[in-house]
Structure P
């Protein structure tokens, strides 16, 4: 079947985030699109990310110059689609310029974080033809916004087809933020007390912040010496560790409702999921017995959860959460007008 994206020109603007932008670009190209990708921020260093997150106006000139250079280099591209992921740094003025330079293009925004953590998203919503979000609460509060969970990469097919022996009963691979290390420490303690073997890889994005937090938080310092690394794990290694594990541990932000990428990857890998996100009961993922919700303060995992050997998720569910289906849905969104919500949503 010929893809609707065949020979279409796509301007793709997204954060450099553990290689997920590469997965999306590769999927678009696999469907026949011609893709120009640009980082959504004028730099990938920690300081640039931090300042934009605090207030994008702190780097307004640098950011605007960066986007003006992009517009100048692509002014004759004749784009059919413009896809912006997250949209933390881009301004309304730049989006209007894109619209002027590429009047035939359809502009789509995908939010893979809650608007509570991305205030700029509220400002730029009206500039897009279609807006989708992984957060069903944001969707419920924002007319015109469509709901679309995250995706897993094709590489997780290798984990789903894994025939080798399990090395670990559970694995956690993720960034340390908020109270995550405290919750993870409790889960690890519970599992190891029951004789379970756990693989843990915790990424921390800044050595400076690491040193400061270690100074202020002795508990973090003790935990970090054992588990923290300053380099993100490569996707191939992530797949291998998950393939070797019976279950995947997921710890969401305290008030986050949208499902994390790791939750979706558990579906792709056909691995049972141990999660602190109680909102997963509102997804089809939560109903097949492949998910165990644990309390953040008093996590408990019964041994029977590890004993089941059948695949926890049906094949059609895996297709639903694949990166291929995600791309199809993003580029076939209905495109209702989307206005910013009248009031800020609850912290998610």
Structure Q
């Protein structure tokens, strides 16, 4: 009888332990947030899948569920700007939402993600320090110190890249790494750099959801990469007429994505106007593509800056412009230099570098 009882107890304990490992549990604590809804979703090949949800009361919530494969879960929390990624697997997680940052702990995959975040945050602190010192030197008009700091900033960027590539190589077989590369791509990392990182991943990670998304985007971005023929597009001019890229004839052409509200764009306009005046009669043309929403502000900026070239806009703004999406423009200023056949020769050249390249193409 005792043997039977002992066997039953052991069986009960074993099933309890197993059931505890069969699903995930996310416990959340949030500071200074009102009561509201919390939803956990996963983005997959078939669309968005809701994995669970809960009511947040007094800053606390719990979500339980089960996943049949490790994946990136996205927490949408009422009162929190932006998603909270969770490297989801069947284990326990603690999510702490603070005033300035959010911390997620639990599981092997989350540790991998947190390790990357810590490395990048450390690098960013070093970059910010140098950047602030550079701004102070610029205010003081200390050119010598500015030159030194500029070299240190470039060195810092190379060190950051080296650390990132080292982390990717160390975690090339992990789905988390594909998610990290995807996030950097969405933030505007050039396609050449995305591909450099993507090809380091193991083949099984290439076929993960985010691996497939990256591969698809790289194929699309190849259509607007250096060496490709720029896709044609049409926009409305300030006068209300339709203008297409193919309408503009010239030996060298510049597609200039800009906006009246973009300070760096307005500053660079001075250089572009000077270059245009020097090379226009020799075959240089510009197509200014505005990311404005307000037509009056767009037209005023054209007049104020003396932009006497072709202009067009859909007045949808940077985030909603179909041309910006077509050309993967996520920040401005953004430029593409084309030859007479609309083949993309270079991107994002500024100042003297732009002037030198145009002169070279026009054989000046």
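If distance in nm of label points 7 Å out along Cα→Cβ at positions 162 and 298 is calculated from each of P, Q, which structure is the one that comes out at 4.6?
On the way: P: 3.2; Q: 4.6.
The correct label is Q.
Tell me which structure, out of P, Q, gives 18.8, 62 once Rg and Dmax of the Cα atoms in Å, for residues 98-305 alone is calculated. Walk me through the numbers before you get to the answer.
On the way: P: 18.8, 62; Q: 22.0, 64.
Considering all the candidates, the number was obtained from P.
So helix-only ellipticity at 222 nm (-39500 (n - 2.57) for each DSSP H run of 4 or more, over all residues; to 500), computed for just one structure, reads -10500; which one of P, Q is that? Can you show the working numbers first?
Values: P: -10500; Q: -14500.
Label of the originating structure: P.
Using distance in nm of label points 7 Å out along Cα→Cβ at positions 138 and 154 for the comparison, can you identify which of P, Q gives the largest number?
Largest one: structure P.
State the single structure among P, Q that was used to calculate relative contact order in percent (Cα under 8 Å, 6 or more apart), giving 19.
Numbers: P: 19; Q: 11.
The correct label is P.
Using the calculated result 0.97 for Rg/Rh (Cα atoms, Kirkwood Rh), pick out the matching structure from P, Q.
Details: P: 0.97; Q: 1.08.
Label of the source structure: P.
The numbers here are math on the coordinates, done by the rules we state, and not lab data. Please read all numbers here as calculations on a predicted model, not as lab measurements. Cβ atoms are built from the backbone, for glycine too; each structure is taken alone.
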